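Quick heads-up: structures coming right below.
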Structure I
Amino acid sequence: MNEVAKVIHLHDLPEPRPRPAARRWPSGGEPAPVTSLSDRLAAVEPQAPQSISDAIRGEIGKTITRAAEFARRRITGDYQVDEFGFDEHLLESLLLPALRPLSQLWFRVQVSGMENIPEAGAALIVANHAGTLPLDGLMLQLAVHDRHPKQRALRLLAADLVFELPVLGVLARKAGHTLACRPDAERLLRGGELTGVFPEGFKGIGKNYADRYKLQRFGRGGFVAAAVRTGAPIIPCAIVGSEEIYPKLADIKPLARLLGLPYFPVTPLFPHLGPLGAVPLPSKWYIEFGTPISTTDYEPEAADDPMSMFEVTDQVRENIQQTLYKLLTKRRNAFTG
């Protein structure tokens, strides 16, 4: 039942006085009429700007409110985890906010081609890999979430070693990532997920600084086969800036074998400066998403044809390599852009 709201006057208002004739201003124009009480007060005495202390208190209050809401949802179980262990609430509330200062203030990531990522449905983003430590994957996931109109979650395919590491392996699962294997890739794509892969693997992030931005071999094309089987488009992605965060000058292979790592890097700051050597250099980053490459022209059975898959793999690799060269040509300095 709809009711009409009634206005109740607490006091009888006096008859309004006749308004004086409008004053002509030297400029020939007239000021806009002031009707509300707040406008009249503002016209008499402008509001003082908010002080820094008030702004800080306001931000602290918002942070406390967000923290309380986060704790409430975690305690009451008001969140969901999918079959891969993806916890979207934890990703958006804790993990991505921790990465934003690194992206916005340190690397100053600039993104282009976001319109090439579909608003819904499956797609496979294929990117170059570099940096000694795989920070490019984190920056890519954050860029897609924050810059895409639908704030899509990018599900990365990562190496087994990532999930074997204490704490980091659990966080990777909760951030939505899974093993870089064909079954998991196909399950994500069939589920309509936006999936990301770095076909260079450890060969990409572990290459020496002298070989920066020269793509390594893209494996056997397993990512293409997964896209063909599911009919998902392939989106080439080029990342510039990641090669300069930890310039790898050498590799201590005996120590790497002892620790069970693919390599033990020597950079200008590590291991000479100890923990301080783990601070990445503030290079300027560019991420560009290219035009999607359709896979619908292939029958699902074509995924078992090595030559067909090699052709598509080579097409994707060449696309990314040419985009890297283009971005590098435009860049004047690795740290100022």
Structure II
Amino acid sequence: MIDLRSDTVTLPTSAMREAISRAELGDDVYGEDPTVEDLEQHVARLLGKEAGLLVPSGTMGNLCAMLAHCARGSRVIVGNESHIFCSEAGGASVLGGLVLHSIRNTADGGLDAGELADALESPDDAHVAPAGLVALENTHNRCGGTVLDAAYVGRVAREAHARGVPLHIDGARLFNAQVALGVSARSLVEDADSVQICFSKGLSAPVGSMLLGTKAFIHQARRARKMLGGGMRQAGILAAACRLAIDEMVARLADDHARARRLAEGIAAAGAPGFHVIPPATNIVLVRAERADGSIARVVSRLRDEGVHVNRVNDVRLRAVLHRGIGDEDVERAASAFQRVLRGS
């Protein structure tokens, strides 16, 4: 089976497994795991932030950020296609008493400028929940792995900061953005107050994400992590793999991007009426149907019968994600399967 559902299906490298077996361990809840401490300090330096906090998942990292930044009853301004809004089980509302204020995502994964300006307004009116946070996503999953550059992030940060509102970046695939733009990840989050990154997607670590920001912010986030049940003990076992992920696996993301382009070209070669392939910006290929007539569900099912796993995003979109487990031959086989299925739809 060629598994293109997500880059989360990547398996750790043999070097990661070896590092796990040799990791120096302690109790991280007591602040005594040297491997975790080393990772947090290393990634904080890498991204230009004061401190970091290892968490089990990107969802928990984003939720810890929202809980640390926002008072109950305030609004978190997010895109209507964002992972926070669509795929994190409403945790900000259920557990934080926060209002997820969704505004339109533009095709490039940014936020509609007019809607953002309106959403940032917090009049002195008892009827209106105050704006507490703006969250961007880079790269943007449901928009097709699209990339936000530093200039755009800076503009949003200035607009939010002018109204006293902090900016958080869901950077689960931030290093894909770094590779695509040919810039440092640090430059892409320089103007953000906090950022969350994942080690367990294209970077291939088995588990782990990190939240970064100021020391004061991370102190609050650490309390939130404990409250959410994310205080892990001998977490150096995970941190050892995450350290190799961040040090050794970033450059190879370019291979995933190149294979995504080849897959998209192969799918487009089907010339299937009613379907459109969105040229990938990074490692995510989106295929859109012109009508919500069940054709996407049928394509996903038929691809599975052909030995190719993809994700149905909604009634008009499916997603294929390239990762370290997919080689050139897999891309050719997957493209051929897409052509057979789309031509028969």
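All of the numbers you see were taken from the coordinates with simple rules; none came from a lab. Please read these numbers as outputs of a predicted model, since none were measured by experiment. Cβ atoms are built from the backbone, for glycine too; each structure is taken alone.
Tabulated data for the structure shown
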quantity	calculated
FRET efficiency 1/(1 + (r/R0)^6) of positions 252 and 284 (r between Cβ atoms, R0 = 30 Å, to 0.05) from the coordinates reads 0.55; which among I, II	I
Identity of the structure behind 21, 44, 25, 9, 2 (criterion: P(r) over Cα pairs in 10 Å bins from 0, in percent, for residues 124-187 alone, calculated), options I, II	II
Label whose coordinates, when relative contact order in percent (Cα under 8 Å, 6 or more apart) is calculated, return 24 (choices I, II)	II
At a computed 0.95 (FRET efficiency 1/(1 + (r/R0)^6) of positions 156 and 236 (r between Cβ atoms, R0 = 25 Å, to 0.05)), which of I, II	I
Read-out helix-only ellipticity at 222 nm (-39500 (n - 2.57) for each DSSP H run of 4 or more, over all residues; to 500), computed value -12500, structure in I, II	II
Structure (I, II) behind the derived value 30.8 of mean projected area of the Cα convex hull in nm²	I
